[in-house]
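Pasting the structures in now, so scroll down.
Readers should treat all values here as calculations from the given coordinates under stated rules, not as data from a laboratory. Predicted, not measured: the structure shown is a model, and the values here were computed from it. Cβ atoms are built from the backbone, for glycine too; each structure is taken alone.
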Structure 1
Amino acid sequence: MKKIISIVSASAVALGLTVAVAPSAFAACGGDLKIYFQGALTGPYAETGINEYNGVKLAIDKYNATSPKTKLAYDAIDTEASGAKSPALAAKVVADECALGVVGGMYSGETINAMPIYDGGGVPVISPSATNPALTNKSPYFHRVVGSDLVQGPALAQIAIGLKSKLFVVDDATAYGKGLATIVKKNASKIIVGTDGVTEGTTNFTSVVAKVAKAKATAVFYGGYYPEAAIFIKALRDNPATKKVAFIAGDGVLDGEYIKLAKRNAEGTYLTAPGEPMDKVAPALAKEYKAKFNREHGLYTLEAYNAAYVFTQGVKAGKTTRAALADWLDTAVVKAVGSTISFSATGDPDKIVMNQYTIKNGKMVWVKKLS
């Protein structure tokens, strides 16, 4: 059984945050209990966040349409995927007497920084897309419905090895990008001809491209997110010495916005993700999503939907406090859309999958299942 932490976390104290503790939190709730979404709804990473939040909305709207005994509302905190902003916003969730659980965070860095706050308030969290391995080592309240980078990293390394490439590895120094690159380097050490690092928000990759050319690399792995990846791959394609270099990246790059930003340069990118292709796994739900929101689903729309669906099933089972819902998650087995979800003792999913994708004719295309 999980225990509510009665002492505010050190992170919260350092940030000057006040965290409401769960046992008395629901006494003052004057409306429906809420499931929050944490992620980017504005800023450069909003494309992923909007699609995830829409998945949450769809799941809860469908649940409420069944006229359940306990209805649920949804709400969101817009972190802009920032680890600097997420703790204060998480504190607002904890202080909301109606907040029951959180779907999120969207990215690893923002989630790592927010979890001590959620732990302090006993708030159960299910992430649809945060893959840093450290998350499940630190929090008793964190869960995710996707495999971690301990699975994704080796898969990416095997793609590079399979291409018989001379690999150059670059990361963006974020918890996600650097962490994933470290795992790739460990698993592809024999073929690496060079490494380099940038920072999130980098707009000039000229010096990195020069190093790739000097190393005579035939493939580049980029550990980071799609805004910078789009700039990087354009710089590679614009240089005659690197224009044919294979571009390999993880799920932080696999987004429709990457295609919009990189345009034709995105074609043929080697990509991986623990997220399932919604149009193949759940075509009826994908059509329902498009009809409701007038937009195509994103990579992690299905995972966000299923994370919210797990919460609805806990509430349906009568788990209407944070503590009861958190304990229920430890042993719950939920038949969700396209998969059965249950969690290991660490909060990782019992069922681990990894997929390979590419960009073909301006669209994300599923290639094959890797695990």
Structure 2
Amino acid sequence: MPTFSALGIQTSYIKSLKELGITIPTEIQEKAIPQLIKSPTDLIGLAQTGTGKTAAFGLPILHHIDTSKSEIQALILAPTRELVQQIQKQLFRFTKYNKDKIFSEGIYGGEKIGIQLKRIQRTTHIIVATPGRLIDFIERGEINLENIKTLVLDEADEMLSMGFKQDLDKILKFTSGSRNTWLFSATMPEEIQSIIKKYMAKDAIRITVNKNDIVNANITHQYLVTSIKNKTNVLIQFLDGKTEERGIIFCRTKAGTQNLTKVLKEEGFAVGALEGDMQQRDRDKVMRAFKNESLQVLVSTDVSARGIDVNNLAFVIHHQLPEQLEYYTHRSGRTARAGKTGISIALILPNELQYIYNIERSLGIKFEEIFSL
């Protein structure tokens, strides 16, 4: 069994990892870390969400930082504020026992630009950012990315599905030069392949984790045929029997999310909504309550759930199936993280059976029909 020491990780980081309960490398860490520590290279990592990608790119970045220089040396792009904050927090935890301090700062929407400007005027080695807010900084001439050695695109497919294609193009052009690009994604749509072709080396290392399992193999996929009228009753019955377990219910629309949340609250469930019209402070409040387990269930639209990383979620329920196939991968990947198991349940109408067969064929998974929750 591999160890972090055998992968080339320094003792101070291993001490921090051990304190965080991370002792055995995941497959993506085992394959990526030695390559990224050893030499400058471009790398493409295809791995599901929840497989330990932050440590897979974060630890090599930390090894390459020259603390004698106060300039920004690495840039990590992520789709959402939550994911930016989470990555930054992990980098901070990894460096707890370092003799020489490595400083990272987050740049994201929902917080005043002035506050973030003050932070990056201090010594900053690593920037973790959402594309939109970073573009603001670049266009204002407030950030110097000339000495970037490494650019990481984390959850690249999610960034594209959220409409950041133009911003990514700008950032990739702006930082072009001698930097290396490390791209991590759960799926590989055509737009990602276009970015790889345009901005990455032809000989970029390619790593695929669970090649035959685009969707996490620890997830049990189920569907229940019902009617629009009966869906809410089915959900209430399910949640009544799962009072000790937590999960996410996905809806297609903001209105559907709000309505379902209202109904479930009236039934006495500890539930919160995440949808696109929410103020950032309200979103943060809901996420804090969900993470500290005050809420049992989140009801969310696809885009609003981007970047959510909460451990120990037992289930994902699709109130409606997603419009895009890739979304099924992202939705179901919210459960069964860090080696745990979980269930993904689709509530479908009789005329949607064909869609279930399409998902099975495209993603190489098998659904089990259930007749009650």
Practice prompt. Could you tell me which structure in 1, 2 was used to calculate Rg/Rh (Cα atoms, Kirkwood Rh), for residues 197-340 alone as 1.01?
Written response: 2
Discussion item. Tell me which structure, out of 1, 2, gives 16.2 once mean count of other Cβ atoms within 10 Å over residues 61-68 is calculated.
Written reply: 2
Fill in: At a computed 2.5 (distance in nm of label points 7 Å out along Cα→Cβ at positions 45 and 237), which of 1, 2
1
Worksheet item: Of structures 1, 2, which gives 21.6 when Kirkwood radius over Cα pairs in Å is computed from the coordinates?
Response: 2
